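Below you'll find a set of structures to go through.
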Structure I
Amino acid sequence: MHNTSDITCARQRTERIALLNDAARQGRDRTARIVMTSGLLAELGGDTVEDRMMVHARLMAALRRCTFAPDSPKRDFASMDVDGIKVLMKVDYYDTDLTFGSDDPANPAVTRRVVTLMRPADY
């Protein structure tokens, strides 16, 4: 049996992580990294530097406006469509050296977020 304060604390922790993930996804967390797999970039194409820059811009726009399913309360996983290609977004939590997993994803002082954009085949 869970008591009400434990449930409230868990919900508050989940919402704190979700807000920190939102900040990382939207480019407001200077310690976060946003990476795109080479497979995704190759599939979206681009023969020139300008084309590749536009691919990056479309991916970043999709990342910032993506929506989340109810089964992602931490807003750490989403699926979206970019140029007719299914793109997955995943947030992972690392220690400050980006070596090991974070001990506390709700604490930005000990956590670095890595937001990865990828094709389903890359997952």
Structure II
Amino acid sequence: MATHNDLGRQGEALAKAHLEANGYEIMDENWVFGKAEIDLIAYKAGVIIFTEVKARTGNGFGEPEDFVDARKQKLLVQAADEYIYVMNHQGDVRFDIISVLFDRNSNYKLKHIEDAFWPSAL
């Protein structure tokens, strides 16, 4: 199986392809602000979608999306707030999670969770 970083890049590439195939425009990838990184920032129907991608090779410790904990959500919100400010976005925003679960044969199951969380900070 791929190393940790390769697995993450592969998961992000699959997530990006999934979003594009479903009519999303990718605005940015791996956007960094402070200690936070937003994997994919997409746009569809006037909404900016901040997307966290989690890829794993097993779910013995939980599903990939379970690893987007409150601390990670807070960092994502801080980065999103800055992105909204920089882009002067006046419309709606949404936070999604795309989880990619690989098996031993490199087959995968992709799950797109829309409105995965709604932070009170925005």
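Here Cα Rg over 2.2 N^0.38 Å, for residues 65-112 alone is compared for structures I, II. The highest value is that of II.
Here relative contact order in percent (Cα under 8 Å, 6 or more apart) was calculated and came to 30; which of the structures I, II was it taken from? Only one of I, II returns 30 for relative contact order in percent (Cα under 8 Å, 6 or more apart), namely I. Structures I, II were shown, and helix-only ellipticity at 222 nm (-39500 (n - 2.57) for each DSSP H run of 4 or more, over all residues; to 500) at -12500 was computed from I. Matching task: 3.7 is the computed value of distance in nm of label points 7 Å out along Cα→Cβ at positions 49 and 97. Pick the structure from I, II. Structure of origin is I. Among candidates I, II, the computation of Cα Rg over 2.2 N^0.38 Å that gave 1.03 used structure II.
Bear in mind these aren't lab numbers, they're just calculated from the coordinates by the rules spelled out. Every value quoted in this text rests on a predicted model; they were computed, and no experiment measured them. Cβ atoms are built from the backbone, for glycine too; each structure is taken alone.
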